[in-house]
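Enquirer: Following this line, the structures themselves.
Here, each number is a calculation from the coordinates, and none is a lab measurement. Predicted model, so just to flag it, every value in this text is computed and none were measured. Cβ atoms are built from the backbone, for glycine too; each structure is taken alone.
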Structure P
Amino acid sequence: MSLDSKIYIAGHRGMVGSAIKRQLESLGYSNIITRTRQELDLLNQEAVANFFKQEKPDVVYLAAAKVGGIVGNNTYPAQFIYENLTIQNHIIHNAYLNGCKKLLFLGSSCIYPKMAQQPMLETELLQGSLEPTNEPYAIAKIAGIKTCESYNRQYGLDYRSVMPTNLYGTNDNFHPQNSHVIPAMLRRFHEAKESQAKEVVVWGTGKPMREFLHVDDMAAASIFVATLDKEKYDSIIDPRCSHINVGTGIDCTIRELAETIAKVVGFKGELIFDTSKPDGTPRKLMNVERLKDLGWSAQISLEDGLRQTYAWFLENALNLREA
């Protein structure tokens, strides 16, 4: 991948896609192609086919997806499986048809069984039942991995897959109802500080352990994997279990996360843990030894990442969607 390679980022307005775009530009890549949803409907087979015929990108970063939390996954399971399967099939197939030899598919840690051994190795894939609440989304992502592997085997391509842990950072969703744990907590603690509230209530016991990765680290890992020398990649990666976990390899309790966010935001009140609310899975941690063996490790600590994210939130708070 040279600096003038034609690179298409599908999903460049999303949290991960926008981070990949920023980092590629900072590294000097000058031929980056993007399309908004209005300019290119990835659910439209003909439109995607025409786009690839016209542009013929050398490299594709497939970061486009329909994503959502537990409520969204439970309410719209048909949309989650249909749209994600359709988007990735259109892009992967048309990349192949138009001579694109290199593609990076971005998945999710939800591909692993609900009761996967911890930390989760890549080989845990398909070894048990999925978490029911996001099973349709997870099945679509598993299909994406296997589609890339199948096209590599049949057509001699170099399509790779990365599976991130819980992400946070610039361009995250801070919606008061629909956001994930870190943006939700950052907003709640900020509003508590602003209103001089005496306490913030956190769901559960605070004991479950979770792993978090800053989106800039995810972008760096994605570019690292996409540009990695094929000989080194092939020396470590099993072509039928080719996906690569991306995380820090370090987790923390929800209590520790809440205490760190309170520190970053400057909230001085009391933390209350509502033990009547569910804790969820006790632990969810990625094994990242495969990525370390390839030569990459996360660089941004949780506290530093939270400070950067909170600064971004303060700068962009007035533009956040309230709908």
Structure Q
Amino acid sequence: MTVTRLPSAPADHVVDAWYEVVRTAHSHDLPAAVPPPGRAESAGKLRFPGPRTRAVHLAAVAADGSYDGVATLVLFDDAVNRHTAFLDVLAVHPRARNRGTGARLWKAAHAELAADKRTSVSAAVELGGHGETFARRLGFDNALQLAWYVQNVPDALAARPLPPALPDGYALAHWTGVVPDALADAFAEAHNAMQDAPTGDMDQAAPAWDAARVRAAAQVVEDRGGVILSAAVLHGPPAEQTVAAYTELVLRDPSDTRALQYDTVVVPAHRGRGLGIAVKRHMMGVLAAARPGVREIGTTVADENGPMLAVNERLGYRRERTVAYFQATL
């Protein structure tokens, strides 16, 4: 077995070998109710890095040319996080476990981090399984505990058939894909309100958002073959509208039956008015109309994020499994 670095635009047979590992590892390690990643998502991540990041993809190649394991490092390029990185993937095919495959992938990833002068790295880890044991053995510690929550969309819509009324001066809006130009600056400003979200002991700062960044973040979802839906609560007259709250959903593949909830934010000056419930309920209706095949929405929420946990409970989310961001100092 050798560990090799993949090219930036891998051929289809490379994507197929990569996808076989992540799909099989997912099915082996996670409950059957958790949808596996699709091939389109794997191909997109291998070919299109996120905005203001670089990605390093590593594969443990068996003698027959198949992959025993794969790993992806996301290297942040924004100044505030230039010292850290995210281990987005480290997966070993079940047939190749207990042979040192994961350790060899980590050794190669560690060398990449050292060469790029990174001083810390984080990873999302499922708690209570072999992944947590492996991470702790490598020197990772739990820096922020979260859980996955899942909402059944038809049931939630039946329980709450209409969005709650908004206070005077507020209005709902939604769009698919990149934010409309007229809202780009206001949407970026609302993203900057995420800086007070719980981060535990994470050695990672919330990046600064501008219109170019929010456009790029949506565009990369589409470049990877996915779909991004956004809903917002707008405030003020049309010529001076600000974004008081927003939420985003992503389908990693248009055929997905579970959408992923990305950010949900209420700008501090507009909190206490029920806007979080309103914008998420509005998104449920948008999703049902635009993508009737989607049955569930999945999201992660930090254990210490009481306000968002309360909103999600009112909208019918149930706790599915516990995860955490683990972090290692290099």
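Enquirer: If we compute relative contact order in percent (Cα under 8 Å, 6 or more apart) for structures P, Q, which one ends up with the highest value?
Expert: Q
Enquirer: Between P, Q, which one scores greatest on FRET efficiency 1/(1 + (r/R0)^6) of positions 64 and 152 (r between Cβ atoms, R0 = 25 Å, to 0.05)?
Expert: When FRET efficiency 1/(1 + (r/R0)^6) of positions 64 and 152 (r between Cβ atoms, R0 = 25 Å, to 0.05) is calculated for P, Q, structure P comes out on top.
Enquirer: Of the structures labelled P, Q, one was used to calculate distance in nm of label points 7 Å out along Cα→Cβ at positions 24 and 272, giving 4.8. Name it.
Expert: P
Enquirer: State the single structure among P, Q that was used to calculate helix-only ellipticity at 222 nm (-39500 (n - 2.57) for each DSSP H run of 4 or more, over all residues; to 500), giving -13500.
Expert: Derived from P, not from the others.
Enquirer: Where is volume of the Cα convex hull per residue in Å³, for residues 72-223 alone largest, in which of P, Q?
Expert: Biggest value here belongs to Q.
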